[in-house]
Structure P
Amino acid sequence: MNQFTVAETFVSINGEGVNAGALAVFIRFCGCNLSCSFCDTKWANQEDTPVQNMTAEQLVQYVQSTGIHRVTLTGGEPLLQPGIEELITALSALGYRVEIETNGSVPLESFASLSFRPSFTMDYKLPGSGMESHMLTDNFLLLNNKDTVKFVVGDTADLERAREVIRQYALTARCTVYLSPVFGSIEPAEIVDFLKEHTLNGVRLQLQLHKYIWDPQARGV
C-alpha cells in the first residue's frame with residue numbers, strides 16, 4: 001500500500017487558478033525536482049521538514065471529514081509521489097473535484113488519461129525562475145478547457161517570454177491562461193499595462209489571494 005509524504009493538510013480558499021476564492025481541501029506533499037528562485041514553499045522540500053506518512057485511505061478520510069467538495073493536491077510537486085494515481089482516482093470516484101498544481105516538468109500523459117481525469121493548474125517556468133530548461137511543452141497538447149497554464153512573472157523579460165510561449169502554442173485556445181506576479185518583484189499594474197499594450201485577449205492577471213488576505217509567509221492558508 002502506497003504511503004504519501006505529506007507536509008500539511010488544511011482547508012482554505014484556492015489562492016489561484018480558475019477556482020480562486022473557492023473553498024478547497026489542500027494536501028501539500030513534500031519534495032520537488034525544481035528549485036525556482038521565487039519558490040514560496042521551499043520549506044516543504046527540505047530533508048528535515050516534519051512529515052506525515054499517510055495512505056490514500058487516510059487522506060480520503062481526512063477530506064471526507066471536512067465537508068468540502070474541492071481538493072487541491074499541491075507541493076512541492078505532487079505528481080512525484082509514487083502511486084498518486086490511486087489517491088486521485090479514489091477522491092474523484094467519490095465525486096470530489098480534484099485539482100493538481102504541477103510545475104510543468106512532469107509528464108502529464110498518464111494522469112490525463114485516468115478514467116477520472118483531474119484538472120491541472122500547470123506552471124510554465126519563465127527565465128527569472130532559473131528553471132525554464134526543465135519545461136515539457138508536450139504537456140500543452142494534453143490540456144483542455146478545464147485546465148490552466150500559469151506564468152509567474154518577475155520582470156519585463158518574463159512578460160515577453162510568456163507572450164512568446166502563449167502565442168507559439170496557442171494556449172488561449174486550449175485552456176485558461178494567467179499571468180501572476182512574483183510577490184514583491186513586479187507591480188500588478190505593470191502586468192495590466194503589458195496586457196493592454198499587446199492586446200492579449202484571453203490572458204488574465206491573477207494575484208495570489210492568500211498573500212493579500214494573510215501574511216505572505218503564513219502556512220496552512
Structure Q
Amino acid sequence: MRVVIADDDAVVASSLEVVLDAQPDIEVVGTAADGAGAVGLVERTRPDVVLLDIQMPGTDGLVAAERILAAPDPPRVVFLTTFSDDEYIVRALALGAAGYLIKQDVAGVAPALRTVMAGRSVLEGEVLERAVSLGDAGARRVAAPDLRATFPQLTDREREVVALIADGLDNREVAAAAYMGEGTVRNHISSILAKLGLRNRTQIAVAYWRALR
C-alpha cells in the first residue's frame with residue numbers, strides 16, 4: 001500500500017516513515033508538515049492511505065481530511081495524534097476517517113493500516129466494522145441505521161441527539177439543529193449514557209456506527 005504521512009513534528013514523521021518503509025507491503029510516497037501540504041501531496045501521489053496529524057499549523061488535519069475525502073476516489077484517511085479527545089474522535093470519524101490512532105503506539109500503526117485497507121475502521125486499536133458509502137461531498141459517510149429498532153429504550157428526541165452526535169456536532173450545534181436549548185441537549189446526553197450504559201460522546205457515536213453491522 002502507498003502511504004502519505006502529514007505531521008508538523010519532523011521527528012514523528014521521520015520515525016513513522018522509517019517504521020512503515022521497513023514493512024514489505026508498505027511504501028511511504030511522501031511526507032508533509034501541514035494540512036495544505038498533505039492535500040497537495042495526495043493530489044500528486046494518489047496514495048492508498050493518508051496518516052494525518054490533527055493539530056498542525058495553518059490548515060489542520062480535520063480541514064485537510066475534508067478536502068481529501070471530497071475528491072473523486074479518495075484515499076483512506078487515518079488520524080494520528082498525541083492524545084485521545086472525544087470531540088476530535090467524533091468529528092474525525094464523522095468526516096469519514098477510517099481510523100484514529102495514538103502516536104505513542106508506533107508499532108501498532110502498520111497493522112492498523114492493514115486493517116483499514118481490508119475495509120474496516122480502527123479506533124485506538126479497536127476494530128470497528130461499519131459500512132461506508134460516498135456522501136454528498138464525496139466524503140465517506142455512514143448510512144443511517146433504523147434508530148427506533150436499534151435503540152428502543154431511547155425517546156425519539158434522544159435518538160435524534162444520537163444521530164447528530166454521530167455526525168460530529170458539538171452540543172451547541174446539536175441544540176441549533178434540533179431546536180432545543182444546550183441544557184436540554186446535555187440532559188438528553190446524560191439520559192442516553194445512562195440508558196445505554198456508556199461513558200462518553202465517543203461511545204455514543206461508536207454505538208451508532210456499530211448499528212450498521
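Nothing in this text is a laboratory measurement; each read-out follows from the coordinates by a stated rule. Source: prediction; values computed, not measured. Cβ atoms are built from the backbone, for glycine too; each structure is taken alone.
Quick notes on this one:
- Computing distance in nm of label points 7 Å out along Cα→Cβ at positions 39 and 151 across structures P, Q gives 3.3 for structure Q.
- Origin of the value 1, 7, 16, 19, 19, 14, 10, 7, 5, 2, 0, where P(r) over Cα pairs in 5 Å bins from 0, in percent was derived from one of P, Q: Q
- Relative contact order in percent (Cα under 8 Å, 6 or more apart) - structure with the largest value, from P, Q: P
- Structure from which -13500 was derived, helix-only ellipticity at 222 nm (-39500 (n - 2.57) for each DSSP H run of 4 or more, over all residues; to 500), options P, Q: Q
- For 2.6 (distance in nm of label points 7 Å out along Cα→Cβ at positions 167 and 183, calculated) the corresponding structure among P, Q: Q
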